[in-house]
Structure 1
């Protein structure tokens, strides 16, 4: 309910009410900022800034529904940094965090604007590629592999960075777990074949 001032106006009361209203507006603005921050924290990986595991899976589920309705293909790529544990052990955890952030930025830069990428766990990343058949998805994954392979500066030295990627695509998407499992099998093949490659 709006407050009403009666005549004659009491200037002191008017000023007090204006100050109170200004405080309420400032508090509302602060609450909106806090809500935005909490929403970001709930949906993004704290280290890389990419979607977190739950959110990238939500994106995949939404894209599966969209692909079914539109009758378009859908692909996922599961990427795993090669020998990350060795890099972490050699250069330390702070450098390991820098390596993960670098790899995340490089992979994101290789994707199309409407693709999604999230940190799936540890040094694994999941990419969701709408409107992609296997050939296009392999091309996108190869672009991500090359982008990561530019290396990263650690302790003043250029450290080579490699990534293995597994691609799975379908024209009849149904279950996110089936698509991710197929990408995981392809990733296993890429690692078994010598790493630093894309397999589908």
Structure 2
């Protein structure tokens, strides 16, 4: 086993290979942006969806999770069936772009039915992007440092969630939901674009 660098370097992603580093950076930015809305999602539904209440919010969350769970295994099997990494990358990239724009629909929907349809579509998109991300991460993980790579990824994810939870509520209170949603969409797109440099590492063969 090779000698590891100073642990503090792991927090700055300095001991990771380029592919895993870019995946983690993208995930932190992309999911961090969506996390701005997460803690206040129920409040948004109550205020902006006709007849919105806790039951509607719970049903919307359930539809997203159930759809993602059911579609995810067939999606992952399809991704594995296609040889090479190009399909993994493009599904992850374009799926992330589509998912980044999804929150904008919150600005134009008004009924529980529209919300449920959106959550169904959202779950289907993520069901394809998540296995693609995980496939690339697993394939390019630093051998001998698998625990560290995953540990750093989840640590930054937790820190990201903590920061987003506090910032999202403050921003929504100060400027409203619409500017918050537009802002998080822009940040999500930046996170998705951070994936693009991975191409040069994947398409060498």
Answer label among 1, 2 for the case where distance in nm of label points 7 Å out along Cα→Cβ at positions 15 and 135, calculated from the coordinates, equals 7.7: 1
Match the computed value -18500 of helix-only ellipticity at 222 nm (-39500 (n - 2.57) for each DSSP H run of 4 or more, over all residues; to 500) to one of the structures 1, 2, and report its label. 1
The value 1, 7, 13, 16, 15, 11, 8, 5, 4, 4, 4, 4, 4, 3, 2, 1, 0, 0 for P(r) over Cα pairs in 5 Å bins from 0, in percent, derived from one of 1, 2, belongs to structure 1
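Check the numbers for relative contact order in percent (Cα under 8 Å, 6 or more apart) across 1, 2 and tell me which is largest. Mind dumping the intermediate values first?
Details: 1: 24; 2: 42.
Once relative contact order in percent (Cα under 8 Å, 6 or more apart) is tallied for 1, 2, the winner is 2.
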One of 1, 2 was used to compute distance in nm of label points 7 Å out along Cα→Cβ at positions 39 and 183, and the answer was 1.4. Which one was it? 2
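Taking Cα Rg over 2.2 N^0.38 Å, for residues 119-166 alone for each of 1, 2, which is largest?
Max of Cα Rg over 2.2 N^0.38 Å, for residues 119-166 alone: 2.
Just so you know, all these numbers are worked out from the coordinates, no wet-lab data involved. What you see is a predicted model, and the numbers here were worked out from it, not measured in a lab. Cβ atoms are built from the backbone, for glycine too; each structure is taken alone.
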